[in-house]
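Just so you know, all these numbers are worked out from the coordinates, no wet-lab data involved. As the structure is a computational prediction, the values presented were derived from the model and not from experiment. Cβ atoms are built from the backbone, for glycine too; each structure is taken alone.
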Structure P
Amino acid sequence: MNFAEDELTDDKFLCGRLRLWQPIRGYRAATDPVLLAAACPARRGDSVLDLGCGAGAAALCLAARVPDLRLAGLELQPAYADLARRNATRNDMALEVVEGDLLRMPAPLRHDFDQVICNPPYYPAGGTPSPLAGRAIAMQAEAVPLGLWVECAARRLRPGGWLTLIAGADALPDLLGALCKLGSAVVLPLAAREGRAAKRVILRARKGGRAPFRLLAPLILHRDASHDGDRENYTEAATQVLRMGGDLSAQFG
């Protein structure tokens, strides 16, 4: 069953350049899809597939930065697929959303893309699942291992195409181990504050790439050692991405 209007919030992304409806109870996009979109090296005219597109946050943030993309999304949960279509229409953006299972790719998506982006479930299977089914499916990695997300993404890329993926830092060994058809891998760690261990990473890899692996200096998201009151304290670099829709892809070289 699709979400009714009274089950949704109206949320601003990129300082209001993008308005998204999101479920009050269920998976809600925060900073991950915005960072993912900013790291994707898509250029005008590229075809882009968002695997597990949810309500469309990552794909639509990317469309807000790069014009004239051919956007498609795969989403397992029908209610979120419907919401992604509604959000695309609301923002006057073209996004083809196909309902289906990652491991049984629907026929309309069985072709090569220039770019694949992905914000897969990465919380460990041993954790306590959310009592909300939609949120549990979106957040926990027990159904499809992260390595399979990488393999499925590689099959959808044209030669020379790029995968851009955001995940928990503890998933990095599994992700790198799945790069059998992808090379030129670059990892950008994401740390909450200076001196803190990175909790998330953005991985970018190229189909058929041959460049050596690179581990970049971390992107620091917040200033100071802790929040000073109930207000935003992003670093200048994080503000450019999360609020202004800046391009993070140049950091990958």
Structure Q
Amino acid sequence: MTDPTLISNPVKRKLEADELVLMMSLRHLRTPDAAMMLRECGFDGFYVDNEHGMYSKAETAALCTSALMMGLMPAVRVLTTDPGEIAAALDGGAQAIIVPHVGNVADAEAAVRAVKYPPRGTRSMSALTPGTRYRSLPLPEIVRLQNDLTLVIAMLETAEGIRNAEAIAAVPGVDVLMIGPADLSTEMGIPGELKHSRIEEAWFSSVAAARRHGKHFVAGSGGPDPAEMFRRGARIFMGGNDGAYLMQAARAAATAMRQAGKK
């Protein structure tokens, strides 16, 4: 059984060991038992989609805390690099922040500043949180632990972001690059054409940029063949979202029942 008092980031441990990490996103599930379900399904973590999901701060914190208790890594996809929004997600237990629409070095640096405590950033101090398992630790130890364990994930969703992938990957404090293929394809004028050569090249050039700078990369469900992305260095595989999985399973069940009921 996972020790809920252990202050660690299970995904970071797996990445340091060059192991595969499996994640998915939440847009609809709101109760803490979601973490139990996803662990039973074999995931290593999930992210709460606060860009497209309608979550309150309390709901986000409950999901993050339950993930920590189950030995999963909770991440939160925020709307912007607003320090207050990011601090709230971190104070609620998030161990990774996914920042969308990162287009350049300035965006990436703003994300790092908001996520990290001084001297690496400007995050406001919050001592007793799920992230520290509510232990009374010296402030220097809290700063060291949280700065070390919290991942900054830069999401590239525009042609500008892809052009600047190399420079973004080089920013100190950025840990992971990730592509948003739906927004990227739309911004490129080829909405939904996720197998287009321009989109495929964006994946390949971005993973190469990440690896050249010792950073990690997320291979998405809408991207190139996962085995190919793994070969190129991606170690985080991101599946779909809870709503899509629910509808996929429900549609299959309804189809099977309808077929069985035909005369």
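Largest in mean count of other Cβ atoms within 10 Å over residues 44-51 among the labelled structures P, Q is structure Q.
Given that helix-only ellipticity at 222 nm (-39500 (n - 2.57) for each DSSP H run of 4 or more, over all residues; to 500), derived from a single structure, equals -13000, which label among P, Q identifies that structure? List each step's numbers first, then the result.
Numbers: P: -6500; Q: -13000.
This value belongs to structure Q.
A value of 29, 25, 16 was computed for semi-axes √(5λ) of the Cα gyration tensor in Å; which of P, Q is the source structure? Don't jump to the answer; show the numbers that get you there.
Details: P: 24, 23, 19; Q: 29, 25, 16.
It was calculated from structure Q.
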